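Structures are listed in the sections that come next.
Coordinate-derived values only; no laboratory data. Everything numeric here is computed off the predicted structure, so don't read it as measured data. Cβ atoms are built from the backbone, for glycine too; each structure is taken alone.
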Structure P
Amino acid sequence: MIKLTRFLNKKDNLNIIICVLFVFSSVWLELKMPDYMSEITILVQTEGSKMKDILINGGYMLLCALGSLICTIITGYLAANVSSDFSKKIRKAIFEKVESLGMQEIKNFKTSSLITRTTNDVTQVEMLIGMGLHLLIKAPITAIWAVTKILNKSWQWSTITGIAIIILLTVISILIKIVVPRFKKIQELTDKLNGITRENLSGIRVIRAFNAEKYEENKFSKINNELTDTLLYNQKKFAIMSPVMFLVMQGVTLTIYFTGAYLIKNALMGDKLIIFGNMIVFSSYAMQVIMSFLMLAVIFMILPRAQVSANRINEVLDTKLSITPGTFKEKTEEKGTVEFKNVSFKYPDADEYVIKNISFKAKGGETVAFIGSTGSGKSTLINLVPRFYDATEGEVLIDNINVKDYETETLMNKLGYIPQKAVMFSGSVSYNVAYGKSTKKITKKEIEKAIDVAQGTEFVTKMDKSYNSQIAQSGTNISGGQKQRLAIARAIAKNPEIYIFDDSFSALDYKTDATLRKELKKYTKNSTSLIVAQRIGTIMNADQIIVLDKGKCVGKGTHKELLKNCKVYKQIALSQLSKEELENA
């Protein structure tokens, strides 16, 4: 929790100081009321007292009550402002941190957990701050102030109040020790529940196709029941606190009056009225002390879970980045050159290399393709260019500058990336194609041209609102081939120096694939293209083809050269096309 205080600004600190001042005022007013009550009691019992004096003291009590109410309202308002502003800044900080995390860090946290930490965990901290600024400040001030007022009244009554406080503290300590370990489990179960729900929604078609609804329901119910049982366990334990509190409060009141009756009975006639007045005041102050601990008990119910949530938030915010951006952001003399120098890579948690000792150079305007069996390292290799991962050994250079030296924005402005799985965002067709920050604003004409090159004009113009038609989240209202074409159009509209196609033609039919590549070649003739593909037809016209097998380069050259010199390439080619088709290609 202490680490998160760095998100408090000067305005928040000022509001907190004002909160403390108003809490002090509220407590002073509340503790002043028993004094007036004692005065009224004495006046009532004294012969010859005037009604005017009783009404004046009663009026003072009303003013104290009204003043305390106003102070409480102002404190609540300021506390709500501080807590909501605080949570807003934490959510923003988490989101921005996640944006900067590398692929490895995101995998370590899991997407569902990151969502929970940004939402549920922040809410727990916000609740603590909102209530804590009022109750956590008010409770100890009230308790200490009230105790100082009753210490000199009677050692018997002070002993009774002390015993009651010890009982309350013991009960609170035992309950906290029991429930705190389960709060971490609650947040972990919330992560799992979030993950199962997300998985179920994203995979709903497959679940229905395989009649797996019951299986998913059982999987959800298992986690849901476990979470419910854990929450119920904690709530049942905390429920003990309420009857204990009221039992102690009523017990203290009865004991004070019982003791007071005994003291009054044995006192001298002149002291009886003074003891009676002290008893009324003492019982009021004793209730204030007990109520203070009741308020603290409420905070203690929220504090453990908020502490667990704060630790989970700090885990994200304190995560060290495995990929740190460089500082280079100047223009380079070369344009579109990509070079791998003895590049090897293995995942941080793996022992074996995924790719080993890869070297090649793609000059500006050239097309370099990568092919190989599943798991040969094609996508891993190409993901080193935009720095989704960094090379374990060797160098990846763009325009003769190591990618590690580039400022992130400068590097990404050079690249047009089309992933294996086309990603669509909620918004219009135009919004998706012009998505992201680039070096220039993408015009409507450029959007239409990019979609045309990507062979998407036909299906886009048939949509209800054409280029303004809405795309659902993840593109669930369009086909896989349409998503791929829009993803390709997004990269084309950016007009980068280097295109990265990570198996981006797999959902297209052969005719559309051939037409798209033909138009793309014309449009991107001055740009470098790096293409990962499974189809020979997609890459046979590339300037250079690199054949990968188990992470190693087993062939490099043009289509015709590899047919003669590379056994692996020839096997892949013959598995897709006949010998005659390959000879006539």
Structure Q
Amino acid sequence: MEPVEEPPRSAARMKLVKTTASQTERASEVEPLLLEVADVVNTTLDLETTLRRVAELVRKVIDYEIFAILLLNEQRQELYVRFQVGYPPEVADRLRVKVGQGVTGRAAQTRQAVLVADAMQEDFYIEALPNVHSELAIPLIVKNRVIGVIDIEAREKGYFTEEHKRLLTLIASRMAVGIENARLHTRITRQARTLLLLNEIARELTSILNLDELLKRVAELLSRLIEYQMFSILLVDQTGEKLQHRFAQRFEERLHLKHDIPMGRGVVGYAAQAKEAVLVPDVAKSSRYIAVNPETRSELAVPLIYQEKVIGVLDLEHTRRGYFTEDHKRTLTTLAAQLAIAIENARLYEQIARQEQRLERDLALARELQFRLLPHSLPKMQHLEVEAKFVPARAIGGDLYDFVPYSLSRLGIAIGDVSGKGAPAAIYAALVSGILRSLAPIEPAPAEMLSAVNLSLAERRIAAQFVSIIYAVWDDERRTLLVANSGLPRPIHFHDGKIEFIEATGLPLGLFDEAEYDEFSFKAKPGDLFVFYSDGILDARNLRGQSFGPERVEAIVAGCATKSAHCVVNEIFKAVTEHAAGVDAFDDQTVVAIKVKDGPGKRK
């Protein structure tokens, strides 16, 4: 029998035969390979290191020329290149693949590996690089959720085999966990770093009371959070109908833009009118975009809102499409809340500084400005009734109170007494109020809040100026109260038919660089009543020089204990007025009362 002559083999056929022949050998290498995979998963949480080592492991199985790890943007349902070998940088940065499209999109959609021997013959193939024929895409799946795709390509037809597919699927099933862990670690680390930086920025911003200096510093500090290329702050004009450029910077150079933008027009106008952040990945596709900078490709505009009123817009632009992300949007929204307070503080300071020269005729206006800094309404809580009142000794004063919403049905409660009287005390009170509000987004506990305010004031110490504050945090769901005090009179707690003074004391804020404060915790019950008040209540004197004193306050609280928080506040001020009749008030007077509800009821 004559031997049959074997036909010539193509290069691809030779490789396939070689691969098939070596399957037994590769099978013996699977176990050490999986050990290396486990080593990557268990020894690093750095995302860059993880992705690089994944690429190195894959190369041990397949000698690739073009490699990419694409991660999934779940909100947009598209894949983007997070790590690559063989792609021009501009292609990798721009490439976006919708789930279901192309080889990688199909792998993400079907949750199955996709092997293509000749991409040019497939109608669903997306050509990102020229002369590519073979492609192998493996989905990365964690807890039944696709987080990305490993993709390798070759210019040779039929380069990848079923054995490659099997081994890469095995690697991907284990590496997905490592990639997701590293991704989460990176995100958490970045968020923590961002929060710390936001806190640092907020502390610095509240110390700058010159508006132009403030906006310039904002531009500098913001670049530490987001690498923008164009930056603008527009403020609402006095009519409330248009936005005026107050500060603009382009490629680190200051610009003086004169044109105004009507409310509702353009990206910034819409952000101001709608009171919401606007993220535009591609301005060419946005009907709202007004072409001011021809280089702009993406834009992010966030309204500056102070006490539910839009005072301006913070606007960032970049020359890259899709540059700004949802993370950028969240970060800028947080910063915008703090910046709005700082801008209002700076504006208020400028106004008061000018008006102090003609204080005698402008005291009525100054009084109005101060009351605008106080809460416009009392908070509505399911299990808590809140009442508050402030009466300055002069046209303007240095007492303050505020209610700061926390998350999860919690409420921050502040009452403060600034040293001194009149305009200086009011300015200092405005500064303290701004610091409290700027720290509120990180939701500190009472003792932490007092320490943080003290640190901020110590950094900008003003001679003979300090403030005493009680800060409390009410948890409406758990009905708990945390209290810390820095020099105000001891609060009163009525419960179980008796009155107790809360032994919370502490040093006033702004006198010493470092101070620690005790924190008291209470598990409240329906009917429990807490009363906070400033020195002006106790020190109110009558014509015989007698102080109102804590005993009278205690008696009034006992008389109103079964009624309402409104009764307590109203009766205290009524009694103080009667006691001090004929004597000018010496000190500002403030009372805040909170009572735990025992069911629906009316004020008495």
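For the read-out distance in nm of label points 7 Å out along Cα→Cβ at positions 120 and 384, a value of 7.2 was computed from one structure; give its label from P, Q. Label of the source structure: Q.
Comparison across structures P, Q (criterion: Cα Rg over 2.2 N^0.38 Å) gives the highest value for P. State the single structure among P, Q that was used to calculate semi-axes √(5λ) of the Cα gyration tensor in Å, for residues 280-319 alone, giving 38, 7, 4. Here the read-out was taken from P. So helix-only ellipticity at 222 nm (-39500 (n - 2.57) for each DSSP H run of 4 or more, over all residues; to 500), computed for just one structure, reads -21000; which one of P, Q is that? Derived from the structure labelled P. Sorting P, Q by distance in nm of label points 7 Å out along Cα→Cβ at positions 376 and 528 from high to low puts Q first, with the largest value. Tell me which structure, out of P, Q, gives 28.5 once mean projected area of the Cα convex hull in nm², for residues 144-455 alone is calculated. The correct label is P.
When relative contact order in percent (Cα under 8 Å, 6 or more apart) is compared over structures P, Q, which one is greatest? Intermediate results must be reported in sequence, preceding the final value.
Values: P: 14; Q: 9.
Result for relative contact order in percent (Cα under 8 Å, 6 or more apart) over P, Q: largest is P.
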